Structure formats: C-alpha cells, structure tokens
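Next up: some structures, all given as structure tokens.
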Structure I
Amino acid sequence: MAVNDIPPPGSRLEAEALRFIRDLIRIESVNTGDPATIGDGETRAARYVQAALEEVGYETTLLESTPGRGSVVARLHGADPTRGALVVHAHLDVVPVEGQDWTHPPFEAEIENGILYGRGAVDMKNFAGVVLAVARAFRREGVVPGRDLVFAFFADEEAGGVWGARWLVEQHPELFVGATEALSEVGGFSVPLVPGRRAYLAAIAEKGVAWAQLRARGRPGHGSRPTTDNAVVRLARAVTAVGDHSFPVTRTPALDAFLAGFGAARGIEFTDAALEAQLDDLGFVGGIVGATLRDTASPTVLAAGSKTNVIPATATAALDLRVLPGHEDTFRDDLRRVVGDDVEIEIGRWIPPIAAPLDSPLLDVLQLATEAEDPGAVVVPYLLPASTDNKHLARLGIAGYGFVPLRVPDGFDVFAQFHTADEHIPVDSLYFSARVTERLLRDA
C-alpha cells in the first residue's frame, strides 16, 4: 500500500479517528452467534477502547456478561446536570466473513485508492473509532458539553444484543442513569437529493423483529398410500399464503416525515396511489424506504420428514417477521388470518418496534452540524427496517436515533455495505464523520 493512497487528515481528530478505526478492524471480534466459537475478540476490542479513554483521564467501566463478551462505558459530565444525558453508542462485534469472496483481507484494514476495506468499516467500527477520537479530544481540550455524554461500546449487537446492551440494561442500568436520548446506527449517510445537494437520513424509528414457527400436523403413513391429511401439504399451503400476501401500506409518522422532507427538498409530491412507483424512481434510497412501508413476513427455513417413502406427522417453517411501530398489538392476529387455521403459530423471539419523538431538538442539532460541513444538506427522518441496540436502551425510556454522519459519493450505497464482502468506505467520509460528530456532540 502506497502512502499516498491515504488522504491526509486535516486535524489530530481525523488522524486519531482513522487510526482507531483501523486498529479496531484488526481486532477480530467476530460474533458467530455460537458461544463455542466466538472467542474473546469483543473483550480485546473493549480493552483497547478502555485504554484509549483512560489515557486521557476518563473513568471507565468494563464489564463482561460472560467471558470474552466485554462492553465498556464512560461518562463525560456536561454543563447542565438537569438535562437528560445522551448515550452515544457503537457495537464492537462484527459478522463473520466465511463463505464470502473478499478481494481485500477482511481484518487488515487496507487502504487502496483512498478507500478503507475491512469487516466493520461501515458496521460499525467506523463510528466506534470516531466516537473514541471525539471523546478523547473533548477530554484533552477541556470541552464541557451542554449535557452529560455517555460513551458506550457494546458487545453482541450482531446477535441481538443479549450479552451486550440488553445485559447491561438489565444488570447495570445505573450506567445510563439520567439518560433520555441515544445516538447510534443506522443513518447519517448521504443519499442523492438533487445535483450538488445531499440528504442525510436520520432513523427516528425501527421496525420490530420477531421469529415465528409454523407447525402443521397430519396423519403419518407410508408414501404409497396418499392421505388428504398430509402435514407437508398443509404447511406448504400456509407458506405459500404468507409468500403471496402483501400487508397493506401504513403511513407511519416516520414515513410521513421522510416523504415530507425529501419531497419538499426534491420537489416531489408523493401520493398514496403512486407511492411505491415514486420510491422506485429514487434509486437505492427508495429501496431502503420501500422496505418500511408495511409489515413483512418472510419464510426462511422449512423442515419436514426424514425419508422419501414416509409421510411425516409434522412439518415446520420458520418466519422472519418485521413489524411497524403501532402494529405490535395487532400483527399476530393479522398473521393468523393470512396463515389460516390449519397450522399452529408459535412466536418465539420478539423485540417490539420503537419510535422516538419527531420534535426533539437533537434533530435540529444534527441538521446544523451536518450543514456546517456540507452546505445545502438536508437531514431527513426515516424508519429503519432493521434493528439496533437502541431497542434495548428504549426499555429504560431512552429515545433512540440512528445517525452516523458519512458524506459519500452519490452512487455509493452505504446500506449495501452492511454484512457484505469487501465492506468498504472512503477515508474522506470518515474524516467528515469525525468533524460532524464532534460538532453535534458539542451542541447536543
């Protein structure tokens, strides 16, 4: 790698942010979801963060929910202790790389032609490194923010946060005392608006996540004697019904906010009749928002029988369910109507949707901080179709927002970098992220 491949940083803040991001990528904190194969990468990453924070005088708390699953938290006190604290958080684990065709080593943090490659470059060691650099800069410079800032670096987000954010919320809620809002993924990346101008999406809500199992029962028997009471056929009908069904479009407050903000800036009047076609015309940003229009149910795993000539007594299917805010109390009945009465439904994992206030002054801070670095930029609220650790913090009454500022080229789809091979981000985007994050945390 040539030295001139790396765009020169404009400040110590930018240089430290890039160094921390690269060092964290090189710590293989892979979360396989299997305790037997996870190892101690998350704790090693947490200790790296802890050392960097303590070097400039922070008091830190590093806790392992179980050996190897470390998270670290530190607090910077603000000028007004009566204001609710802001939790600024990132997760230190990453998804596996096995089975993917990488052309750059996933854990070497190579930079080529001004692009940083590596697992976590976007999801989300980039923000962990930026937050760490900003936290250190504030301590060195004696910055006193307007309110307390709680810097949190969590384990286990990629497997649902059970041994990270959820464990800390349940076992050590005192770490977040006084906190009213949180800032983390997924949002803040730029998308094309009009030539020369960009919008930056801010997640103000998240779909809920549920996993369900359909189970059909029937009369077992020999394959040579077909029966009308066949569990496989019964299950197949139910799965087909789910696959063919499209839940109705719902105008959530987050969707309305996106349509109003993006439409006004681009000169589009979105209509219910043509909404999906209008979103398709927006390119990849329309695809992101399109996934938030309705509840979804996706069949993912089928299981039935063990021998071709044996009709099994049971057949099962797994469903991935994504539920809009406001539908948590009605979705089960809606799904039952789709599936019918011939199969059983068991909903196991259930993380309800969340929604944060649209009138928070924090959104104004995001706008001002972004526009200061990108004149003409517009911060536009949206609904995240996925899930983050903000859901666990919500149990403490903390309103979560998703905003990791990244100015990227107009054709660069940040969302598509999550969990993919050759995950990458322009280095200049990381410098931008450091500058905007520093501004917004000063003023938050």
Structure II
Amino acid sequence: MRVPNTSLVLSALLLSAATTLDAWAQIAPPRSAGTPYAARNLPDRIVLTPGGDPTREMAVAYRTDATQRVSEAEIAVSVDGPTLSERAVKAIGANPPHAKESANGSALYHQIRFTGLKPDTVYAYRLKGSAGWSEWLQFRTAAAEPKPFRFLYLGDIQNGILTYASRVIRQAFHANGGIELVLHAGDLAAQRDDLDHDDEWGEWNQAAGYNYAIVPQIPATGNHEYVDVVLPNGMESRKLGPYWPLQFALPANGAEPARATTYYVDYQGVRFIVLDGTSAIDLGTMDAQTRWLDATLASSKAKWNVVLFHQPVFTCARPEDIAEIKSAWKPVFDARKVDLVLQGHDHCYSRLTSEAGREASASARRNGAIQGPVYLVSVTGSKMYALNDRSRTQPDRIAEATELYQVVDVAGDRLQFRTYTVSGKLYDGFMLERGADGRNRLIELREPMIAVRTCTGMIGPDGGTCVARAK
C-alpha cells in the first residue's frame, strides 16, 4: 500500500481551509475587532427607557445567555448604605424573554417594567443572570411638577460606533453632569453594510456603557433601523429591524400603525414627541402619524414641546428638502407652536430659525420678532456628508466633517441649547425665552465659540483630508 505524502496532504488541507475562509470573508459581514459580542451568564446591553409617565414608570431591556429563562429584577428605593437587598422587591417581566440567534451565538432578550414608582425618587435595581446578579444600577424618576433638568441630544451614531462615536458620547457625559435624558435622532447603527448587525449593537451599548442603564433613553428610528425586504410580488419594501424592539422597551402611546416606533413622554414640563419618518414615507403611515402628532400637541399641557425624528424638514446635505416630511409636519409644528425640532440623517450640522435665511432671521430678531420652531440637524458618528449650497446662507450656524453633541437645559421660561465638539469646544448656542405673551424670543449666547468648521476643497476643518462626501 502506498503511504501518502503527509506534507502534501497537510498543504492540501491548509489550501482548502484558506479557500473556505476566503469564500466566507466574501459573503460574511465584517466583524468587530477583538472578542465577539457573545451573550454571557450575567446581564449586558442594559438600556433604561422612560414610561409614558416617567414619574411612576421606567422600563429596562437587557440580554443574557440562553440559560437565564426568567426576566427577573430587584428594585428598591435607594439608601445610603450597602443594604439595598434588604428592602428590594422582585419584579418579573410580563412576557417571556425573546430568543435571538446571531453570529455571536444564542441570546435571550428581556424586558421588565417598573411600575407604581414615586415621583422624584432615586431607585436602585439589579438584574438576574444565570451566574448571579448584575451590579446595582441607579435612576431617578421624573418630578410630578415642572422642574429644571438637562438632556442630551445626539445625531446619527451609525458608523464608527465604538471607534469614533464612543468618544463623543463619553465626552458628553464626562463634561456635563446632571444629564437626565438622552435623545437619539435615529440611525443608531448602520444595520445594513457596516458590521455584522449583532456586533453593531454590541458596539452601540459599549460606547456609552452603564450610562444607558442609569439615564433614560428616548430613541427615534432612522432609515437604518429598518432592513430591506422583497415582497411576494417582487417589489422592494422595508421592515423594522429585529434589534429595535429587543433593545428598547418604549411607551405604547404612539400612532396606531407605528406603535413600535412612535410615542411621547412628559418629563418635568416638556413633552417629547417621537415620530418615524421612514415608516411615514415608505410604509404609508404619514397620515396617521400626522393626525396623532396634531392631537398629541393639542393635548399637551407642557410648557415646552420638543419633536424628535430622523429625516429633517430642512436638509443641510441633500439637494432638496424631503418634500413628504416638510409638507405634512411643518404646518403642524407652526400651528401648534413647537419649540425644538431635533433631527439627524444628513451627517452635518445645521441650526435653522427661518426658511428665509440667516440674514432675514437675524434682522427679525433685532426687531423683537417671535421665534417659531428651531430646526436642528446633528451628527455623532464618523460618516460625514458635504454641505449643500443652501447651507451657506439659510441656516444660522453650520458645520461639516465634525462630530458633535448637544446639551439642553430647561428651567422655567428659559430653554438653553448648546452644541459642543467632541473635544469639548462650544460651537453653537442660543436661548429660547418665553415671554408674558406665551411666545418665544431667541437670544444668541454671547460666549466665545470656535470658528465655523467647513471643508476647503479637499482639506477638512482640522487640516487633514475632507471626509465629507457629496450626497
């Protein structure tokens, strides 16, 4: 019998393995560097969200490995010594955990609602995994009456989530204490063509760490929260991606055909209203959302009304404004006297106070004009679009190829808005002041701000390559 040449056999096996790996690399999505985001025997991806009435309800979503089949938490009014477990009560999820398979293996996603809470009270909670409990995590319920507070507004995170966007989010929390809410203007992850989707959501959670577990999150969906599907008739459509309803336990008070992605939250004198532009444009829910928006604003007893969604009314990057959004929602914002409209999608920065342009807006302010809705667009992640031609004259302030975060302080008849670069430089700022007539006047902050950041040809605002591409 002829003995095979073992070196030739080994070479053939290695060549076959290499060929298989090369083929897999061509069809598999790229993975995050380092250890994959496999579920563990302790809870992770912990995200706190407010209830419809955050004075008395909060909710938490989290993930475990497949052996922890009960959604179980303990919660207690916070005390100042290490005796939380003595007064803790058990909370069990109303629904069984949801099993999810991914490139990182099996996982169970859990959701628990904490109800019957007391207003303006600090609570601590912990979550059960198969190996034991998480650390105690602490939050404060909203006050029952208007009370000063601070919230953070983030534009698209989407790309370079852990590599770049994490620096922005961490700087925002590090430099600005007392943040009580975080608003996300959609496209939290790319969920199409960047990384493996499970890795993306792993990076999204890691980027802010425990902050997402102790500060309530108010997210809006972007187009990248949806995945493309082909219908039986061969037409292309979209459906909500699988991670959104697993990651966020949101209030169920939105527009009926878009209940998973539209909702409102009343928080200490502000009504936050969240819309879904993708569902409105692509899935036929525009009329229902518009009626719900109008009714929700009409019923608001809040001093301030803030609307959050993804596709902007006034674009700073695209050649034309998004007609469907603008024609349906802008008239409602004007009629119902919305204060702030917070958006993403364009991967540039724009603060617009008048469609007529910045000069007309500045002139009107000098003459004491009433300020209508202020429209903001911002970006947190690394994907950048070039400014369009209108941006040179229409918005009051713009930025290109710049990662930003926004801090908003609400106190009585004043709402103060500040935009910072990732290194902590003040880039834009204004105050809305509510007069005795119930109308707003806008006052520009008279504080030192850095120069306008735009590209000059192929050179970016930091002196390197301009990374903003034309849309």
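Rule-based calculations on the coordinates, nothing more; no lab input. These numbers were taken from a predicted model, which means no experiment stands behind them. Cβ atoms are built from the backbone, for glycine too; each structure is taken alone.
Distance in nm of label points 7 Å out along Cα→Cβ at positions 106 and 122 computed as 4.1: which structure among I, II?
Details: I: 1.5; II: 4.1.
Traced to structure II.
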Going by mean count of other Cβ atoms within 10 Å over residues 66-73, which of structures I, II comes out largest? I
If Cα Rg over 2.2 N^0.38 Å, for residues 50-289 alone is calculated from each of I, II, which structure is the one that comes out at 1.36? I
Comparing structures I, II by relative contact order in percent (Cα under 8 Å, 6 or more apart), which one has the largest value? I
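A value of 5.3 was computed for distance in nm of label points 7 Å out along Cα→Cβ at positions 130 and 218; which of I, II is the source structure? Before the final figure, lay out the partial values.
Values: I: 5.3; II: 3.8.
Structure I accounts for this read-out.
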Suppose helix-only ellipticity at 222 nm (-39500 (n - 2.57) for each DSSP H run of 4 or more, over all residues; to 500) works out to -9500; of I, II, which structure was it derived from? I
